[in-house]
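Before anything else, here is the set of structures, which you'll find just below.
Read-outs: derived from the displayed coordinates by stated rules, not from any lab. The structure displayed is predicted, hence computed values, not measured ones. Cβ atoms are built from the backbone, for glycine too; each structure is taken alone.
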Structure I
Amino acid sequence: MKTLAAINSFKGTITSYLANEACIKACKKILPKSEFTSVPVSDGGDGFLDCFSKEGDLISLKVNGPLPEMTVDAKYILKGKEAFIEIAQACGIKYLKKSQLKPMEATSYGVGELIEDAIKRGARIIYLGLGGTASSDGGVGMARALGFSFLNEKGNEIKESIFDLLSLNKIKAPKEKIFKSASFMAISDVKNPLLGKDGTAKTYSPQKGASTNEVETIEKALTRLSQVIKKDLRTDVTGIRGAGSAGGLGAGLAAFCRAEIVDGAIFISERKDLFGEIFSSDLVFTGEAIVDQTTLNGKMPLHIAYLSRLNRKKSFCICYENKIKDKAIFDFIIEMKKYFSLSYCMSNPALAIEKTIIRCKDEIIKKALKNSKI
């Protein structure tokens, strides 16, 4: 029997790699005769770098962080002419406490610095995992780092803030476009547009600390940005699926770098040959911290469940809490909250995963034995 572990990172708690290791450790106790394979996965946000950590060189770079006058030690993967950048390494909300959140000032500038460094080191295809950002600047900060200028009616450079974005009148591209030597692919786990009721401001900026009034201001600022982008860069970002990802960075990458926005689960699945890995396995473990409606919108665990069913393999989903009613999507959903508190799972994530799986061993073995290939 072969068992595959392909679990998403539990946001802010445990990486995909470590979650897989905890799962396999538990399964070795309840399925001792099985062979085990670990495949780190991501939807494009948290854990994106984990998926490629063994494929290339880990590059460290000090860049501007999510707030002005803040620097962070960011990392990305360089594999030949390919670079893999997790944007949260530069402008991630993970760097800030709740009291430090400043959505009207937060910037994506550091992402542009990572892009520039990767290109100077020879990267010609750049994959950017979108998610976990503290900024809602539509990629303006990133574009500034790449040499773009953002001017008001008087021709003066506007300041780097959401408020000043309201006075944007012209976008001026740099004469030396280092980024034009590379192609870009933005990897996203969301399909939200830039604007509107499902746009980045109204859907995600409250999570970044924005008040009701600030949400409206961000919406107006991004609307203004989209109008000037259409006028000066000949790109209509309002109709691009996924443009609202990462505080509108999806739209910024499409406009300033001509990036293609692609589905994160499908991209990682193809890069990691998940279809082949599942085909050669009998049991498949996946999961993420909370299984809810966003999971059903195409996140990695759902994609893995779909591939498992397509290959007639059993899929088990480990999570802290399940909020979906249709449990038939997975063969078995393993909820950690039935056995451990949230505080315990947050402070001991690997142990909580391991112990929860062991506690569910009877159900796992029962369902495993129904697999015709075992």
Structure II
Amino acid sequence: MDTLDTLVIGAGVVGLACARALALQGREVVVLETTDAIGSGTSARNSEVIHAGLYHEPGSWKARLCVEGRQRLYAYAAERGIPHRRCGKLIVATAAGQDTGLEAIRARAEACGVHDLQWLTAAQAQALEPALQCTAALQSPSTGIVDSHALMLALQGEAEDNGAMLALKSPVARIECRPAGCFTVHVGGDEPSVVQARQVVNAAGLHAQTLARQIVGLSPDHVPAQHWARGHYFALAGRPAFKRLIYPLPEPGGLGVHLTLDLAGQMRFGPDVQWVPVTEPGAEDYGVDPARAQGFEHAIRRFWPALPAGRLQPAYAGLRPKVSGPGEPAADFIFSGPEEHGWPGLVNLFGIESPGLTASIAIGEHVAAMLKDAQG
């Protein structure tokens, strides 16, 4: 039986960032991915926004790693030639009484270490974006967009340049914790195999809890609740009406239906929030019901009254792995390592949703540090 140093399970943006960070430490790293391509799940189905770090609980992992990750991501994208743009965004109040919501966002952002927000009156905001309707706005110049696929290819390439290997179509069926300090990993797929690993990183995203429940020896007490929220996106062809991203005030479960731009300038809108049942790997539903366009139009017209009627087209949908459910406060990222569950060499990542893309490089380095500290 082969014995490997480190297995990373999941080749989304966070798994690849973990593989990169571990390979840069000089570790032998193998990445196992269930599907036939990298980043085909949550990492490929989001807004591709580089978040500034405005909304999270001060001191939380989301807040700390978003701010750090944003800075690291801009530098990495510039160094590696990854397409990106620091376009900025406006968070807008569109009704009486919402100004207090903007004030709360500004105060929280300051507490999280984001000090460049600018308060705009309605006239100032509309001078920047003439098509916009609002009563006030916050301008976030640090917000941007990135080509997530190019980012993942860069992370994969750097990991492989440092000795990491990627195995596609390699679903993990079971993991057994061994007292001797290693893990027996049963891998399915076209050529089933069994390998030993000294370290295992569960970066399985949507299916992280499902995988954790298949770790023999790990107490169920260390596997949090699992919830999925599906977010739908609609696109609008034609010349863009805005140069910046436009966000309403956040809503339960998400940031509200907002306007983002891709790197070609096309406008897209979303996501909304629809809580859906958790399914087995391969049974995820990414369908977009065209009838949802009516609700999108209503939400968009609060800040863009001139939205052309009947022009929104279904684009795509994404699923977000959450550890808090409907009506519950938003939960933080969970890094469950040896200090929590007692198994040296094992790290489970749960609830890595937004701002996971922005924070990915920082998350990878944090996981590598956790394993290094556990090794002593």
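To which of I, II does the computed value 3.7 (distance in nm of label points 7 Å out along Cα→Cβ at positions 202 and 266) belong? Provide the component values of the computation, followed by the final result.
On the way: I: 2.6; II: 3.7.
Derived from II, not from the others.
Any idea which of I, II comes out highest on FRET efficiency 1/(1 + (r/R0)^6) of positions 218 and 298 (r between Cβ atoms, R0 = 35 Å, to 0.05)?
I
When Rg/Rh (Cα atoms, Kirkwood Rh) is calculated, the result is 1.01; to which of the structures I, II does this value belong?
Details: I: 1.01; II: 0.98.
The correct label is I.
Quick one: distance in nm of label points 7 Å out along Cα→Cβ at positions 26 and 42 came out at 3.3 when computed from one of I, II, so which one is it? Spell out each step's value before the answer.
Details: I: 2.4; II: 3.3.
Attributed to the structure labelled II.
Check the numbers for Kirkwood radius over Cα pairs in Å, for residues 138-281 alone across I, II and tell me which is largest.
Working: I: 16.1; II: 19.2.
Evaluating Kirkwood radius over Cα pairs in Å, for residues 138-281 alone on every structure, the highest lands on II.
Can you say which of I, II returns 3.5 when distance in nm of label points 7 Å out along Cα→Cβ at positions 322 and 338 is computed? Don't skip to the end; give the middle numbers.
On the way: I: 0.7; II: 3.5.
Structure II accounts for this read-out.
Name the one structure among I, II that mean count of other Cβ atoms within 10 Å over residues 66-73 of 15.4 was derived from.
Working: I: 15.4; II: 23.1.
Label of the originating structure: I.
Matching task: 25 is the computed value of relative contact order in percent (Cα under 8 Å, 6 or more apart). Pick the structure from I, II.
Values: I: 18; II: 25.
The correct label is II.
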